[in-house]
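Below are structures written as structure tokens.
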Structure P
Amino acid sequence: MRSILQVPGPVKAFFDQFPLQTYPAVSKKDEASLCEYNARSYAFREQKALQRSVNDIFKLGVYNVYEDPESGCVLATDPWCLYAQLSLCKKNGLKLARKKEAPSRQQQKQQQKQQPALLVVSRLAASDKSLPILIEGCSKRNVRSTTGINEILGSRLRDAEELMYVSLLDSVVYDCWTTQALCELSVARFLQLYDGTSTDFAALQGPLYQTIREDLLERNDFSLRHLEISRHVRYMHLYQSKNAHQLTSPLFDSCKAALDRFAELLGSRTLFSNDSEPSYLDLKLASYVLCFLSLDDQESSLARYLRHEGCTLTTHARAVIAHFE
């Protein structure tokens, strides 16, 4: 009796005539992926040529970058990412990255393996959808989250007074930055700041825009401090609330007062630190100021204020960048 699993003779004879071929495994890396990596990677410049082992290399993952028009350096578009970028330069004696020409394939491979770099990644690279992240090592890889990075940077502050000022920046000024990003920027401009893989398909921009906005609401517990603004952002077509200006105006006034206080503390000094090297407080303040200044006056009311009335803070931020050029 023929088994139902038995292959009929004519069929078996037909397929036996085909030669057997074993194909090699498909490589996970090719020229396209190497070029994509290189397009998203901006290597820090080192003051001295150092021979680093593979596990001494780190990559700082950020939302996106822009080229500073005055210094020509590549800076992260988000204040927390920029603070981490400047802090790595300070700790490791590095200089900020610059826009580069298209390198050869050999140079691309060398850059990928041997240089600390700023890397534009998706927010989905982080488990909590929050950037920056710090990717350390290669064979033994360790990924530090935004929370982990902030804890390390907080431990490097000199005293309780600096900690108080940094906490003020990460609450009052951070909240103003977030509200302006969420409520004042156009869809295209917002995606330039918080999505380095922006698509040209208009049908996909809307859902992506709203998803990233909701992720940003959860960052730094913003939604817990500003429930009304969070409802407005999430349900603006359904939730009947005050208009955006009424919601964000008090935050703008508080941020302006805080920045004015920092300008008074600086006085005639260029840096808070008495040393020639900027302190972590200098880096934190400059990160917020530079991110606001990266916006046009029409896009951000605080950017307009800093350009017209914040000369002390603008000069301070430029001095910080000049130290790492």
Structure Q
Amino acid sequence: MTDLVAIGEVMLELSSTDAPHALSTAKVGVAGDTFNTAVYAARHGANVAYFTQLGDDPYSAKMLALLADEGINTEGIVQLEGREPGLYMIANRADGERTFHYWRSQSPAREMLTTASAVALFRRCIERSKIVYLSGITLAILPDQALDALHQSLCEYKAQGGQVAFDSNYRPRLWQSHQKAKAVIQRFMSITDIALLTDEDEQNLWGCESATQVAQQHVATAVKVLIVKRGAKDVVSFTRTEGDDAFLPPVFIDVPQVKTVVDTTAAGDSFNGAFLAAHLAGKSLSVSISCANQCAGSVIKHRGAIAPKNATV
């Protein structure tokens, strides 16, 4: 049985190894939010599969090879003839924070779940998994037809005992409008079991000013575990048992301080991967969050989304 199936987009990543905008020293890598989470979950011992669409070009071949090297099952990846993956570039500030520039409008991943065969493949991929993981970016790139197919597939999957983990990962530029983003994200939050959120995304989406307000925003959903990541501040977690209307009082978990932050790209993604791996291994919530904090703290000491294998713990 697969522990975790992640669905989303794998992209080429350009990140500078020197000055923030120095193209002459740009490093080419592979990344994408749910891909990053899949990699870090696999590195922490989870049995992971990935679902997406790629092209038949040399870079797509390298992506498949990288996934295989990380021990991630690629049976759910379809290659489309004559297509190429999307691209993004990271521009870092001196404090390690970053901005992104995307070239992804023709990405094959945008056509996931738009055919009956793709939907059937997705259902086969997830039917024996414990958790399906997706993000707001996954949702933002899909057309309405694919969103409907994804939602129905996940509802049927949950009816068989599966769990859904979700990070809203709100990127306004990817959405037609703020209202569209809220409607789609709320639709999928309603079937989410494990919510891995950030305070900034929740403020931008819903106007939440605190972790408690985030929990209140999602109290009417199916969420049983809700985690609010707050950068260098304590992680806040909320839980409830099946059938409970309200969350239990929040639990705060310290975030170890990192003296030198190089690049915060994939801080949240790596947190999610390490957390899900620990959770799947039966660790307690507090231990799982501590493992996730440790992983994210290691990742932000390096440039790019995927840190060297010997750098992550």
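Just so you know, all these numbers are worked out from the coordinates, no wet-lab data involved. These numbers come from a predicted model, not from an experiment. Cβ atoms are built from the backbone, for glycine too; each structure is taken alone.
Computing FRET efficiency 1/(1 + (r/R0)^6) of positions 7 and 223 (r between Cβ atoms, R0 = 41 Å, to 0.05) across structures P, Q gives 1.00 for structure Q. For FRET efficiency 1/(1 + (r/R0)^6) of positions 135 and 271 (r between Cβ atoms, R0 = 35 Å, to 0.05), the calculated result is 1.00, so let me know which of P, Q that is. Source structure for this number: Q.
Out of P, Q, choose the structure whose coordinates give helix-only ellipticity at 222 nm (-39500 (n - 2.57) for each DSSP H run of 4 or more, over all residues; to 500) equal to -15500 when calculated. This figure was derived from P. Can you say which of P, Q returns 18.1, 56 when Rg and Dmax of the Cα atoms in Å is computed? The value was obtained from structure Q.
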